[in-house]
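Next up: the structures, one after another.
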Structure I
Amino acid sequence: MDRLDSLRVFQAIVDAGSLVGAAARLDLSSAMVSKHLAALEKHLGCRLIQRTTRRMTLTEAGEEYHRRVALILAQLEEADAMAQQQSVSVGGRLRIAAPLSFGMRFLGQWLAALHASHPQLDIELVLSDEQVDLVEAGFDLALRISTQPLAGHLVARPLGQLAMHVCAAPSYLAAHGTPRTLAELTGHACLRYSQQQPHSSWLFGHGSQLRQVTVHGPLTANNGDVLVDAAIAGMGIAYQPDFLVNAALADGRLQALTLDVAPQYAGIYAVYPARRYLPQKVQLTLQLLQQQLASLCRHTGILPESPATPAQHST
């Protein structure tokens, strides 16, 4: 079997959540979808998906393989589209949605560079931590940050990953002690992000080592900067991405906590309505985002090739 076709089938299985769903999406028989999956697993020498009569789940190897396959297929589609549209001028309105804190830190400079190369573009950026309906609101593209691979009818292209940190101010730790385990977090004031569902649960580890802890605290907010500021002021413990806390960790206003399991990684995704016939203005924006995120790896903890597997926390 053609290996590239098998990769596309594997991607469709994960997107649809079942072999039957993938068969319907690809207009293939369920038997053929099963053969493609079996061929991939035989080639790799490991099981990618655990299947029972009632559910399907990715193995730890399958989660990591899917993350890389999704990126490869997205880059292949981008290369195809760019080759097909080289003669098309880039202009018109480009409407983008992005998380507030991330957008304020990075997108002004990045979009200025995009406009300098393509001055006919009219760019509209909307910053909000709410997950807007792209189609209904007329967005060409959205950036989303989540510790869980995004599901649904939209295309979610992984661009990179952010290290997550559990941290608190030295003043808080001096007054309340330093937790060393997940279990000990339940007795501390934890500052929770309301856009994460459920916001009372924090997830750690990945794959078969995934662990969850229920936390409580005096503050829940829909913006990470607010939670970080509250943590710096000694209000409690924050669990936030690197770009929000790295400056405070570097100058000692916050202290990273070492627990009995590693923190999650948060994936950065470009989300858009459809794979086919993607406008060149969107293709160019995706290319710029990929380049800029790669250039930030050393400075913000964004790790495009990190082996960590996402779970649930979105911005």
Structure II
Amino acid sequence: MSIKQIAAVLTGFLVCAAVHSAPLTSQQQAAKERGITLYNQNKDPEYELRIAAEAGDKEAQYYLAEDLRRTSRYTTTEAHKWYTAAAEQGDLYAMRRLSSMQSDLCIAMGNCPNGLKRPEDWHQKLLATATPLAEKGDGEAMYLLYHATNDLEWLEKSAAAGYAHSQFWLALKYTQGDKFFLFPWEKDAAIESLLRQSAEGGDPKGTTRYYGVLHKKGDLEGARYWLKKGAETGHTVSFSNYALFLSDPNNPLELPINLVESYGLMSLLLELDGGGDMLPFAKDELPRIAAQMTPEQIQQAKAFANEWKNTHPPLSYFPEKLGF
């Protein structure tokens, strides 16, 4: 048996050892949720994700593989193992990642892992798995089929099925000119409608983009409403804007000043110390806000921040789950 064949067998053995899933314990589930939160905050989630991945959870396996790939900037042997473990359990995102290995940086580096299936095999597996789900109305499966085929019709079907993130994506595609509209106002109306649906469906990015559309139109009441909704999702863009505007008397949405809430929310951005631009932004703004407050107000702001954190989702940059 050649070294290549031995490597393939070992890869298959490792995958089989990790693929079988059982219900997570409460501790494992907590580790998984914490790991995904850390991943979405550009922090190191490996320890927490590994707990759930080794317990057989396919979503944790996928996120662990993404983290390993993102850290190394190419698909390592271990990342490939976890993608395969997740894909063998039916994870469509993992199938999509494995099907696109031909564009991975490891190709140029000449060190791609040797799997038992080729990228073409995973592409066919993805189509065979996702298509029946899509035919039953699964909008997320349609979204994955769009990424697998680059057929805009799948994205339109997904949006029509009510999948909020596809509604956001389709609005972006229309904005980029991926569909012809006879009149410009038809295009604008279609984009606004999609973003409204996405926001109403709770998609953080769709909510943030819809707030921007309403602001541009001069609908300040609507923009104020959706900016706060976006902040409540934890999306860093809406959240940081909302926190800033509450302390700016010249804010473009004419929000009433509330220094206590502004300081409290801004202080929560200090938790985003794993990367991105939120930490330096908060460090710059907090002294400015504090200079306008009494010590009692600052204590109130800290209490407000604690209450918000306990009653809202964690802050997140919301990177695309199907990362690039």
Structure III
Amino acid sequence: MNATTTPATTPATTPTMRAITPADWGGPEVLTEVRLPRPVPGPTEILVRVHAAGVNPVDWKSRATGGFGMWEGTPVLGYDVSGVVEAVGSGVTLYAPGDEVFGMPEFPRQAGGYAEYVTGPARHFARKPAALDHVQAAALPLAALTAWQSLTETAGLRAGQRVLIHAAAGGVGHLAVQIAKARGAYVIGTAREAKHARLRELGADELIDYTRTDFTEAVRDVDVVLDAIGGDYGTRSLRVLRPGGTLITLPSPDAVPPAAEAERAGVRTGFTLVEPDYAGLLEIAALVEAGKLRPEIETVLPLEQAAKAHEAGETGRTTGKIVLTVVA
């Protein structure tokens, strides 16, 4: 279904906001700035004035394909936000107006992060770490929660285990390196050589330039593989896992190796989709405050340049995250 290009008529007294919507499903050029009614928080929800919004691969995939088929009306892209609580709905006790928060509300349903205001359940947010500004905080929720939930909950990563992180310099990858290191793991990553020095600073113990070396010839006896690439990486990764190991696939269920192959290798496999997670956000904030986790920001652009942000992200060559500023 095509995106709705003209929002319903809004009474002149209704507060409005700037937002980015796709005029149709397609390439970056479909992104358009519009004015929409400002959302109102319902029971257990908060209204957040967005200062910055993170950009993730799911954003451009949603723009191209229609947002998991769940979106209605005038869709607003974006999940990662950092901002200030403007109002709270009935029953909210965690926050008050003026509190600084960050989060990933509603995922995978439409959150509307590419806008001046967003609403969501109070427990889809956490207090912004004081060590980060809004741009840095907006880079964290989706990617850091993906890494946290995958490594600590799905894989049960423990100190002393060996973890292989594909696309280690990417948005999820560079955070996964830090989270795995903070848990005492031996961290191996695949990335271009130009990115190795920075990844070592983030905690990687061993790095493989995938353009020169086949990782299946360089790595053995890994306990956990985090695959953010897909394609044949999943099947190839089965060769480097020790019996009883875990392969976590992030791009799509289609990238998970056939069950028969995993059974022959004696490993667990599966597709992981991140979920809103108050407890996870608290853990991530604690790592930030302890100096063990920090997002890498490659590009910062204003909200109206969302199309340019998508163009940059879709090259697949970014290191760390792209962030849109909403409130200067």
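Derivation of every value follows stated rules applied to the coordinates shown; laboratory data play no part. Remember, predicted model here, so these are calculated numbers, not experimental data. Cβ atoms are built from the backbone, for glycine too; each structure is taken alone.
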Inset, instruction - Out of I, II, III, choose the structure whose coordinates give distance in nm of label points 7 Å out along Cα→Cβ at positions 219 and 259 equal to 2.6 when calculated. - result: III
Legend entry - Structure (I, II, III) behind the derived value 12 of relative contact order in percent (Cα under 8 Å, 6 or more apart): II
Inset, instruction - Work out the source of 20.8, 64 here, i.e. which of I, II, III gives that when Rg and Dmax of the Cα atoms in Å is computed. - result: I
Inset, instruction - Match the computed value -6000 of helix-only ellipticity at 222 nm (-39500 (n - 2.57) for each DSSP H run of 4 or more, over all residues; to 500) to one of the structures I, II, III, and report its label. - result: III
